Each structure stands twice: as structure tokens, then as C-alpha cells.
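Below you'll find the structures, each written out as C-alpha cells.
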Structure 1
Amino acid sequence: MQGVFVLALLAGIGATEKVRVAAGHVLVWRTHELQSGVHRGVERGYIMVHGTNRNAEDYFRWALASTAAAGRLDRTAVVAPHFKARTAAGRGDAVEPGEWFWTNEGWKAGLAALNGAVSSFDVMDRILECFNDAARWPDLREVVVAGHSAGGQYVQRYAAFNRQEPKMRVRVRYVPANPSSYVYPDEYRLSRGGACTPEGGCTGGFTEYWDSDNCTAYNRYRYGLEKLEGYAAGMDPDQVRKQFAARDVTYLVGELDTSTTDPTLDRTCPAQAQGPNRRERGTTFWNYMRQRFNARHGFAIAPGCGHAAVCVFAGPAGVKAVFRD
């Protein structure tokens, strides 16, 4: 009942804003105006990316609940962009004139909008640019880019490829939670029959994928660095490996997110090459980054959580990952 009360209390907080990106715009939910005003006392930007259902308002409320649980509502600007999606036949989300929209797979991978050359990663670059304005955000110390499920896919890939972080005056951190798949920086995968632990360590090693003859696309983008497209097209894989390993990333997985039959779980062979379920895929990927690239990335299990953003981010593991202090 207390959680329901908190969500009801937060229902009146926030508004939407059309954030300009190139010649068009995207809709975002936010607590503070991104493109105008002076916001003294705000120390952290907290950007939450929705899942495959594109319910940005819900994710905005859940990020607010996470911020309330941390006791940081007065010092945090919460933002939730809405990546709208439509089909070639014109079905999907309602869009306004000038509003960018993608396919429901394209936005997760930084691909170009269906109605222009703007990628979904360009949108996050623009939001970070807004936070980079010292005149409007004089007390800002960091920006956290977080996402759950499909949003976790988006955030992990954005962490690997984005070109905006080096331009930032403040620290940027990334918290992908419960993604269905990851972009691997090289062609190695966990050996057949191997398993990794949340404490760090694996039975078996990371080698050339044992079933690559039957799964020839296992290392293509968006699962690996072959045939890069969209925002990532033309990037140097060596540079991607170097910058991603050096970035501040914390992976979250739900303790109970172990279903292998969830209809939203990616069960294609490139995803299966990463493990049977979301919890194991996340545990394995964290170990892989440590072993292959000496990455000092963080990792946490969200106790008692399945595939639920509010449980993961408003619970102790999510609060600690987003609000370190």
C-alpha cells in the first residue's frame, strides 16, 4: 500500500516537452524544462528509457518513484523520452507534424527515423547537450542514462557507441537493466556448457562461438560489431571497444528474470548465443567485459524482481546503481 501511495503522490509531478532534434522533435516527460530556465540546486540528471511498449509516462513515474526512494526529488531532474514507432503501413503510435518516429526495432538500436535521417541515439545526444548547458544547470554533477528491457538494450548500445560523452562537462553513467540482448565488442562468446556467477567467475572460457556455422549472424549489429548501421555506421570497432570498456556502466538484472518462454524475450539465435534468459545473459556479459577487456563495470542482482522496471529501479539495487551517494 505504501508503494501505491507514493506513486499516487507523484502522479501530479512533471509535464511533457517537445525537444528539438535537427529539423524535428521528440516528446519527453520531464520534471524540469530542458531547453529553457535556470535550475539551481539540481545535481543529477536521471534519464529513463522505456521498454518495447513505449509507455514513456509510466517509466517517468517509475523513475520518480526511484528518485523518491533515494530521497533525491529536490536535487534530480528526471527525464523520460518517448521513442514513437510506426509500421510501413502507417499503424502504431500517433505522431504530430515534425515528430520523429522509428520502427519498433529501429529505435532500440540507434537506427534512423522512418521520416528522416535522425537516429534514436541522436535524440539522447541532444538531451545530454541540454544538460551540458552550464548556464541553465550550474550545479549539475552528473547525468545517469538508464533503461529497462528494450530500454536496457538501447542504453547498453548507446553506452558503447555514443560520441557525446567526451563533450560533456559532467560525468555520464549508464545503467541498463534486464535487456534481452547486448552488443558484444568482439566475436567471442561463452563456451558451450559454461556458466558465470554474480560474484565474478565462469566455468568455461570466452572463445569463438561454438555454433557459429549454424548462427552466422551472431556477431552482426545489434549483437556484435559486424555490419554496423545507423548511428554506429562507419565507427572503428577498436575505438568502440576502447571507449565502451572505459565508460561507467552498471548492469542490473532481476533475480527472478529467468523465463525462457517470455514472448518479449529475444529468442533468435544471436540472442541465444548470449545465454538462455535475461538474468544469465546479463551475468555472463558482465563477466565477459571484465575478463576480455578488464572493464571496471558494475553489476547487481535486484532481489525479488522479475521483469519489472519499477521493482528493479525503485528497489535497493536500482537506487544504489543510480544514486551512488
Structure 2
Amino acid sequence: MLGLQYFSFKDVWSPVLLSFMLFVTAGYFLLVGPLSERFAHSEPTSFGRRVMFVTGMFLLHLAQGGPVNLLGHTMFSFHMLSMALSYIVAPPLIMLGIPPWIWRYVVKVLEQSPVKKLKFLVHPVVAAILFNGLFSIYHLPVVLDYVMLNFGIHRLYYIVLFIAAILMWWTFVNPIPERATPQGLKKLGFIFLNMVLLTPACGLIIFASEPLYATYSDPNIWAKAMGYCVPNSDPAALLSQFGGPEFFGFLEPRVDQQVGGILMKYTQELIFASMLAYVFFRWYKQENKEDAEDSLIADVPPGELNQG
């Protein structure tokens, strides 16, 4: 049970956030269902898209308000699992689950607002540097320990990081098909760039010779951080009841830290390597198709071409 049995349903599932997620999901089904008729250019939303949206929302809540979130305050490996689900797995599922006609409407509204000045953030290189930079800065020991001890900053940073993840995924997901996005070798380059940019942060975590984060090694700081995760809890009572994060962990802190770094890196590598292979073979197939068409044209006598 990893210690979940010591906490209430409210502690494990965060009903307020769960209610918000259910409200958003219900709004989504109304928008792609009965309310879609009110939009001039709406299109039917496939079952597959609906499944992807619900799956993405479920994983996001699991990571930010469910058991993974709670366990992420007791073990660093679960913290990194929460990061992977929140910013690598859930965003593309949610984005793909939203039909293009909704994205067109959202982008149109944004382009008519002051936010349009920030359009440069969608550029693949800028978005990649922004997301991976924010993620890497967050996992500097002094930053993570500070953020975990300041609830308001913690929530704000996570929201900004989620927006940065959406911007990063925009190029790869391309939710509005008719809008040009990099293809072929350029897209391969952007995927590879994202794979590389996260490596230093994960390397720092994996190869550190000692635990880096006081939140997961100092009982007093852990109890204070845990107090924000478990509503209406007293850090002193948590410390008295559990003694520290080692009560929950079955791994020594340094090993737990290494597992977390490996988990994050391998999740990213698996997803982006799959994308790399898909984009490469699609590009290779397109190149061969164009070469074949050029060969057919070259084999046709000039007279027949003129007649055509």
C-alpha cells in the first residue's frame, strides 16, 4: 500500500481538484456533444478522441491530486513519476482529445487578444528551451526545496510548467492540421533537441553521490512540505507519527533519487524515441514516393506530357 492506508480518501484523492477535473471533463463532453451545434464549423468528435481526453485528464489528476501526488511527497521516485505523467504523458493526450475545430476557435480568440505578442513561445526551439529550462531549474536542489515549502509558488510553478509543456508539444501534436509545422528532418531535429535538453538535469539526479533534496532526506523539512500536501495536518504531528520520509520508502534515499531520475529520463526517451521513429519512417516514405513520381514523369516521352 506504500503507506496510503494511513491517509483518508480526502488526503489521497483531493476532492476539490477532482471536482474541478470532473467539471472540465463534463464541459468537454457538452462542448463536443449537444453544444457543438451552436458552432458554425464544428465537426463530429470521434470516440478515440474522447477516450484520449478522458485518459489524459485522469492521468493528470492521478499525478497532481491522486495517489501519485501524495506518494510524490514521500518518495522522490514517485515525484518524478508525477512529473512524467503531468508533462510528458498527459498533455499530448489532452491536446489530441480536443478536436481541431475547438483549437481553431481558441487560437482565433488568442490571436485577437494581447496574448498574441507571446506567439514566439510556440516556436519549436523556444518552446523546447522554455519547458526543459523550467524543468531543469525546478530540479536544482535549492529551488525544489524552496518550491515544495511554499504552497502558492508550488501551484503557480506547476501551472506555468504545464503551459510550457503544451507549447512544447504543439509542434509534435499539431492540433490544427492545416497550420504549417516543421516536417521531415526539421521535426526530427526538434525531437532530438528535446531529448538532449532534459539529459543534464536527469544526469545530475542519477549520478549524484548523495541525496540532493532536503525535502526527501531531512525529516523536519519533509514534515513541513507534507503538511501542504495533506490538508489540515500539523507538521509536528506528521513527524511524530511517521518520523520522516523513510517510514514510507523501501529504497535508501540516494537509490530512490536515482530511480526517479532514471524513470523520468526513460519515460521521455521511450515516448520521444517512438515519435522519432514514426516521423523518420513517415518522412522516408514520403521521400521515396516523391522520387518514384519523379521517375515516372521522367520516363514519359515529352510529347505525351504535352498532350496531358
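-8000 is what came out when helix-only ellipticity at 222 nm (-39500 (n - 2.57) for each DSSP H run of 4 or more, over all residues; to 500) was calculated for one structure; which of 1, 2 is it? Source structure: 1.
Comparing distance in nm of label points 7 Å out along Cα→Cβ at positions 225 and 273 across structures 1, 2, the highest value is found for 2.
Any idea which of 1, 2 comes out highest on FRET efficiency 1/(1 + (r/R0)^6) of positions 161 and 281 (r between Cβ atoms, R0 = 30 Å, to 0.05)?
The structure with the largest value is 1.
Computed over structures 1, 2, mean count of other Cβ atoms within 10 Å over residues 129-136 reaches its largest value in 2. Each of 1, 2 could give relative contact order in percent (Cα under 8 Å, 6 or more apart), but the derived value 21 comes from 2. Taking Kirkwood radius over Cα pairs in Å as the criterion, the top structure among 1, 2 is 2, with the largest value.
Every read-out reported here was derived from the displayed coordinates using simple, explicitly stated rules and does not represent laboratory data. The model shown is predicted, which means the values in this text are computed figures rather than measured ones. Cβ atoms are built from the backbone, for glycine too; each structure is taken alone.
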